[in-house]
Structure P
Amino acid sequence: MELHSILELSEARYRVHLLRPYDLSIPVGPNGQHPRAWWAADLRFQPVETEHFIGSVAAGAPVNFRDVFINPHGHGTHTESVGHIDIGVQPAHLALSSPWHLARLISVQPTPMGEDQVVLPEQLQPALESPEITALVLRTLPNGKDKLRKDYSGTNPPYLHPDCGLQLRKAGIEHLLLDLPSVDRESDEGKLQVHHGFWNHPEAPRTNASITEMIYVPNEVEDGLYLLHLSVLRWENDASPSRPVLYPLSQI
């Protein structure tokens, strides 16, 4: 069975293959079964305990009833709003007026710069020449499966050049997704230049724009144009665990 929809752009029509999704989110579980960053404490799933009850079927309860202790920035795939760098709480879900976005996936090899590995503006530019796209998905190379479990804390992972934030904003990119723990350098004295440039903060903050970090794009997913579905929790926090899914397009 093939379930599809038709996407019409200014110069082309595409078939959206809805039964061939590519899930870019990383499953998270206890015992380090997830990536980690920023020295976040352990992710915990803990049965609720009272004097007369413990929320675990294995312990004899009729149901599992667990508290979850998670740091969305430090534990796996998450989506941020401008509230991440703003004094006010801007819930992540408010940056997504719709879950559907036209996206381009590109793969780039970060450029060595001293002790750093940096994605340069000229590496992004070819992907920004399609005026219809509003989302950019960035896969860095090499693309090992260690990204599914890596602890990035204190490792100075690759990041985007400070000019990339402004570049992406000027190109009309509203949603940036990448397989790194941050768009900015791990230790940059709090400058966060890519965050500020992308969100146009503090001059005129873009409340309709989001950054999604610590995704994983499987190697079999080819670079190109996709329909992106990006969903987050509706909670009052600047970041939320999220589930970005790409749907392939074929031109008609």
Structure Q
Amino acid sequence: MQIGAQFYTVREQCQTLEGLSESLKKAADIGYRTVQISGTCAYEPEWLREELQKNGLTCAVTHTAADTLADDTGRVIAGHEIFGCRYIGLGMMPGALHDPADYGAFTRRFRPAMEKIRAAGKLFLYHNHQFEFMRSPGGKIYLERMVEEFPADLLGFTFDTYWAQYGGADPAQWLERLSGRVPCIHVKDMACVDAAPSMAPVGEGNLNWSRILAAAEQAGTQYVLVEQDDCHGEDPFDCLRRSYAYLRSLGLE
């Protein structure tokens, strides 16, 4: 499994092309060889391809705005072809299941995009938060429904281990259940600060990484992507560095 940097971690530094370029170099200097592009400024696919090549990086997966992904799927696919990325991701279900109707709206709106992405030889990846572990009106957990209602060649997952734990689920157990459908995972640690869950660099919290990473490897995960949404005022590049060092200490590359 390859360690990658999820650029949502450094999104505030990536709101201009100059900042995005500098951030790619900083990630490469830490030792990362792959990234996820998410939460950054707009860029041309050709520009990203050149910047990745310049820094010895690849793009494992992206998060693309929901409207763009659903309504301009062909252009999204073409862009990913240019900068050499197979996995096309959605960061969150529109509506976040505040209304149970959000689930049906998601399935109707995004299935055509998933089918176009599959036809192009790529794969649509869905990124979970905690709310997918709620039970739907029929009693099933929403994530269970997604697995049952979409075949593996149509829908894969960028499985977020922190949010699974936050939602009361066992990340390793779910990785086992999602075997073959989780080419990418997100990792950040869960610390307890002021009696509440808090995001932390990997290895500085309480998640069971030996078990999680073993389950991910068994499930066929290719990319272990460090994502720390909130660095609590610390330098996000330093958080990326500490997570990288810890994962390297466990034998990941």
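Throughout, read-outs are computed from the coordinates displayed, never taken from laboratory work. Being a predicted model, the structure only gives us computed values, none of them experimental. Cβ atoms are built from the backbone, for glycine too; each structure is taken alone.
Output the label of whichever structure in P, Q has the greatest value of mean projected area of the Cα convex hull in nm².
Structure P comes out on top.
Thinking of P, Q, which structure, once distance in nm of label points 7 Å out along Cα→Cβ at positions 91 and 107 is computed, gives back 3.8? The partial results should precede the final answer.
Details: P: 3.8; Q: 2.7.
Matching structure: P.
Can you spot which of P, Q the value 2.7 was calculated from, given it is distance in nm of label points 7 Å out along Cα→Cβ at positions 27 and 155?
For distance in nm of label points 7 Å out along Cα→Cβ at positions 27 and 155, the value 2.7 is produced by structure Q.
Taking helix-only ellipticity at 222 nm (-39500 (n - 2.57) for each DSSP H run of 4 or more, over all residues; to 500) from the coordinates of each of P, Q, which one would give -1500?
P
Starting from the value -0.95: which structure in P, Q was log10 I(q)/I(0) by the Debye sum over Cα atoms at q = 0.14 Å⁻¹, for residues 19-146 alone calculated from?
It traces back to P.
Compare relative contact order in percent (Cα under 8 Å, 6 or more apart) across structures P, Q and report the one with the greatest value.
For this comparison of relative contact order in percent (Cα under 8 Å, 6 or more apart), the top structure is P.
A value of 1.2 was derived for distance in nm of label points 7 Å out along Cα→Cβ at positions 3 and 227; which structure in P, Q was it taken from?
Answer by label: P.
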